[in-house]
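What follows is calculated from the coordinates using simple rules that are stated; it is not laboratory data. Keep in mind that this is a model prediction, so the values were computed, not measured. Cβ atoms are built from the backbone, for glycine too; each structure is taken alone.
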Structure I
Amino acid sequence: MAKKTPFYDMHLKNNGKIVEFTGYLMPVQFEGIIPEHQVVRNSVGVFDVSHMGEVEIRGKDRIKFVNYITTNDVSKLALNQIQYSTMLYPDAGIVDDLLVYNLKDRMFLVVNAANTEKDYKWILDNKQFDVEISNLSDGIGQLAVQGPKAEAVGQKLFDFNLSELEYYWTTEVKIKDIPVILSRTGYTGEDGFEIYLDEKYAVRVWDMVFEAGKEFGIKPIGLGARDTLRFEMRYCLYGNDIDKTTNPLEAGLAWIVKFDKGDFIGKESLLKIKEEGLKRKLVGFEVVDKGIPRPHQEIHNEERKLGFVTSGTFSPSLKKGIGIGYVELPHNKVGTILKVIGKTPIDVKIIKGPFYKRGTHK
């Protein structure tokens with residue numbers, strides 16, 4: 001049976017269209033994907049992301065252990081700093097991508113909703129050193145406040161200078177008398193922050209956030225716009241763009257792999273892949289004329305199939321079709337024109353970096 005997040009009643013109250021997503025009843029949209037997308041790009045919106053998983057690692061070897069199960073270098077994190085990373089299987093396939101929070105007395109791992117149980121089991125199965133591992137997911141609510149006006153909203157809620165909380169940093173504070181973990185990461189390309197809280201405070205915090213954002217036209221935002229916003233920034237989505245059949249090097253995530261940090265799960269296989277040379281790379285592309293690329297469609301040049309689309313949609317900001325997919329090397333060069341094969345073949349051009357380049361994240 002599908003779970004409800006602690007904000008479920010708020011979604012019903014705001015006429016959210018509820019769907020089952022990764023085992024949770026979640027709002028896919030309220031007013032509509034495109035208007036909600038524009039609210040976040042132009043002002044401020046609020047996402048319920050309570051379905052995300054949270055795994056806590058305590059004990060004196062917590063940094064050593066998390067360094068062993070992730071690819072980035074956890075030992076380089078300052079207190080209250082956050083890191084984007086991946087966890088790998090021994091063959092270098094991706095278990096999940098995640099955020100690692102270095103809190104005062106614990107490491108706080110935020111994983112993808114669909115992978116929470118799998119990730120938790122995988123972490124337990126690979127337990128080493130002096131650590132305690134807990135899955136806190138069911139007791140935590142999380143709101144993400146995103147958009148150019150997010151800081152102005154947040155400043156009304158917290159009694160410290162929010163501009164001092166930098167991108168990919170966190171702090172443990174209170175909203176009135178409610179203890180929360182506050183961070184500044186985001187998944188939209190806009191400025192914003194995340195509030196993690198005990199689920200019993202969910203409705204109170206929801207009401208305070210919306211009261212603080214009233215003058216800016218704050219609105220609840222569904223999963224549909226969350227996906228188009230992340231896509232315009234070309235952020236990878238687990239299950240589409242990365243999974244157990246892909247590795248971080250071909251997915252363009254080499255920057256979160258630190259080979260010089262000591263041993264980590266998947267290191268040996270990844271070094272071998274690097275030495276042998278990549279066969280394919282994940283690329284972003286824009287539609288040249290009309291059409292929308294869709295997942296699983298083949299990508300061709302004039303002669304043959306070169307790869308496949310992993311994610312595709314219509315970009316509300318750019319007003320055109322955009323896509324991500326794997327193509328064989330050396331056909332991944334920026335400016336290359338390829339074809340996505342659907343009912344009608346679509347010409348696409350490979351581009352560099354994010355599709356949307358005017359985001360406000362710090």
Structure II
Amino acid sequence: MLACGLWGLSGCAAAPDAVTAEDRVRGGTPLIAVFPVENLSGRPAPLGEVRRLLIERTRAYGLRVLDEAALERAVARHRVRYTAGVERAFAKALEQETGAEAILIPSLELYDEANPPRVALFARLASTGEAPTVRWLDGAGAAGHDSPGILGVGLIEDPRALLGRAVDSLARSLARHVSEGGERLAGRPAARKFQPKIVFRSDALDPVRAYSVAVIPFFNKSARKHAGEIIALHMMRTLMGFPGLGVVEPGLVREELLRFRIIMSEGVSLPETETILGAVNGDLVLNGEVLEYTDPRGLYGAPAVDFGVLFIERSTRRVVYSSYSHNAGDDRVFFFDWGRVNTAHAMASRMAWAIGERMLLAPAATGAPQTPAGQADRRR
């Protein structure tokens with residue numbers, strides 16, 4: 001059943017911040033269906049509690065949420081089994097049968113109760129109707145010792161309190177997006193240490209042109225389960241922050257991969273790229289591989305993230321951007337843990353934003369190292 005066994009754990013998480021009149025969304029707000037939480041943590045997690053908190057905070061900020069029973073009836077009627085994305089037929093049916101104008105799809109990346117606790121999650125908003133699209137995507141990740149303060153007064157030892165803060169951050173971001181008429185999230189400039197180590201950028205990539213990007217599941221070579229899906233979400237979040245880029249709903253991409261029986265063992269070929277982009281009317285395919293995605297447990301150790309990305313353009317059938325990134329949470333940390341990053345989520349989000357900056361804000365560097373691009377060209 002869709003309800004996911006919601007847990008009666010009221011009072012376990014931190015209470016939401018006081019919602020002022022300015023914070024609330026005014027006027028007509030879309031009716032949102034909240035899907036079950038996708039578990040990308042690789043271990044048992046309180047998915048029901050995460051969904052319940054997300055619904056509570058979303059309503060607290062003035063947004064309307066589709067009734068649970070109505071959503072369950074629609075899911076049962078159309079025999080929907082995959083809820084980590086939305087397929088075209090169900091998006092249309094959900095709008096017609098329930099009046100829902102959008103679907104909120106949450107994904108839990110990390111829930112670690114060890115001291116200090118660590119939490120990371122994403123949520124994205126997809127439209128319903130004939131052509132579902134991603135309207136908003138954001139993430140939140142934190143560790144209990146991110147801001148210890150003087151004498152440790154800022155330490156958070158209760159994982160439920162940390163989870164409550166993360167969920168509230170996403171609900172506030174979503175409410176701001178709706179109230180501001182679809183304003184895109186802006187990332188902060190990435191520090192130099194988070195810049196990709198190897199970059200190729202073709203002069204065929206026009207930074208002022210509008211592109212639609214289809215994100216293909218990343219090939220996961222790391223020991224972390226679901227690391228490919230996690231990096232894909234980080235990259236989608238970054239792409240949504242640039243005005244000229246749109247992201248194809250991943251559920252549609254998955255639907256076309258299944259329809260054409262495309263199985264990718266080491267990446268995506270050029271014929272497969274053309275097939276996928278033609279089916280979803282996209283301009284670029286984003287693919288890549290993840291070599292490492294590690295979160296430490298306890299006070300010792302540092303997260304590590306290691307991945308490569310590849311953008312292939314539809315009309316030219318050529319690689320227009322590729323890069324390789326690697327960072328550890330203690331990179332260039334010398335005194336009192338100043339600048340230390342405690343979660344792979346927080347570090348990967350900065351690395352992904354740095355890729356977006358190099359891809360769309362920097363001038364083309366045709367003389368840059370082309371090793372990743374060359375590897376892609378050999379797959380023709």
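Some points to look at:
- Structure from which -6000 was derived, helix-only ellipticity at 222 nm (-39500 (n - 2.57) for each DSSP H run of 4 or more, over all residues; to 500), options I, II: I
- Per distance in nm of label points 7 Å out along Cα→Cβ at positions 52 and 204, the highest-valued of structures I, II: II
- Of the structures I, II, the one that 58, 57, 37 was derived from, the read-out being Cα extents along the principal axes in Å: II
- Ranked by distance in nm of label points 7 Å out along Cα→Cβ at positions 148 and 172, structures I, II are topped by I, which has the highest value.
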